[in-house]
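Some structures are shown below for you to check.
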Structure 1
Amino acid sequence: MTKGSATHDTFMIEREYKAAPAKVFAAFSKPAAKIRWFGGPDDWEKSNYKLDFRVGGRESVSGGPPGGPVHSYDGLIMDIVENKRLIIAYEMHLDETRISVSLGTTEFRANGSGTRLVYTEQGVFLDGFDDAGGRERGTQELFDQLGISLDS
């Protein structure tokens, strides 16, 4: 870890879901639906999930393995186009240490009767605590959980 370092990176994830864009969008915009897939692994200790879904609204959740470090997410909703696009600026902390600041854009594109989700993240990874590869893998896992949630 290099104190004061900042590594910039971008990644994109594309997924196909059988659900219509309105249903996939609702999985992001409705607190009870989002926490089903966004809360982290089942064995993690978790905080209360909060979502004020409006431009300028905030989203937050934290958790971590029992006895381990607490991973905290705090987002600011920058843009909403219903059933089409969502942009959130967010920061991640590991305990009290800020490890990254990112801008995430989620696009919901109709694909027949389903949805093609396109997610692009532009991140600044701080002091070597995190990197784009690890973040992309974690986001892939979240989108796996989203698919399971949509299918249930």
Structure 2
Amino acid sequence: MLKNINPLLNADVLQVLRAMGHGDDLIISDTNFPAESVAKHTSHGKLLRIDRPAAEVAAAVLSVYPLDTFVDDAAARMEVVGNPDEILPVMEEVQAEVDAANGEPLLMVSIERYAFYERAKSAYAVIQTHERRFYGCFAFRKGVIPPDGE
């Protein structure tokens, strides 16, 4: 165990989060997402897993992962097919974790399903959760940590 590190962040996930650079995307997916096949296209090339609900995984990741402040789509969600403006409970829960980690509201943008798959394929890595609710798929673009005192 490590102090002040969420215990959901296993060694493989921590290594990937540390290796990622500014602008790299991380995908957090539900159990229905084609995570294994999509992960093969990513920079990391292997699927990561954290067997917890999406909001818990998002909270753990965002406890150590800065979001990009230079773009409008630092946090994104897969939109509901046929109803892109619908916000499901899983999306509300992850939105709350994004806001908490950011220290202020940061609205997630919606991405059409197949466009989300394409963004996921060009991501650095995919973490599959055990989230069984539909549309529990999210993309987070990594930001930077400023020098001390700034």
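Bear in mind these aren't lab numbers, they're just calculated from the coordinates by the rules spelled out. What you see is a predicted model, and the numbers here were worked out from it, not measured in a lab. Cβ atoms are built from the backbone, for glycine too; each structure is taken alone.
So the values come out like this:
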read-out	value
Structure responsible for 19.6, with mean count of other Cβ atoms within 10 Å over residues 90-97 calculated and labels 1, 2 on offer	2
Given 21, 18, 15 for semi-axes √(5λ) of the Cα gyration tensor in Å, calculated: source structure among 1, 2	2
With relative contact order in percent (Cα under 8 Å, 6 or more apart) derived as 45, matching label from 1, 2	2
Source structure (of 1, 2) for P(r) over Cα pairs in 10 Å bins from 0, in percent, for residues 10-81 alone, computed value 16, 53, 30, 1	2
Distance in nm of label points 7 Å out along Cα→Cβ at positions 34 and 50 - structure with the largest value, from 1, 2	2
Winner on mean count of other Cβ atoms within 10 Å over residues 42-49 once structures 1, 2 are ranked, highest first	2
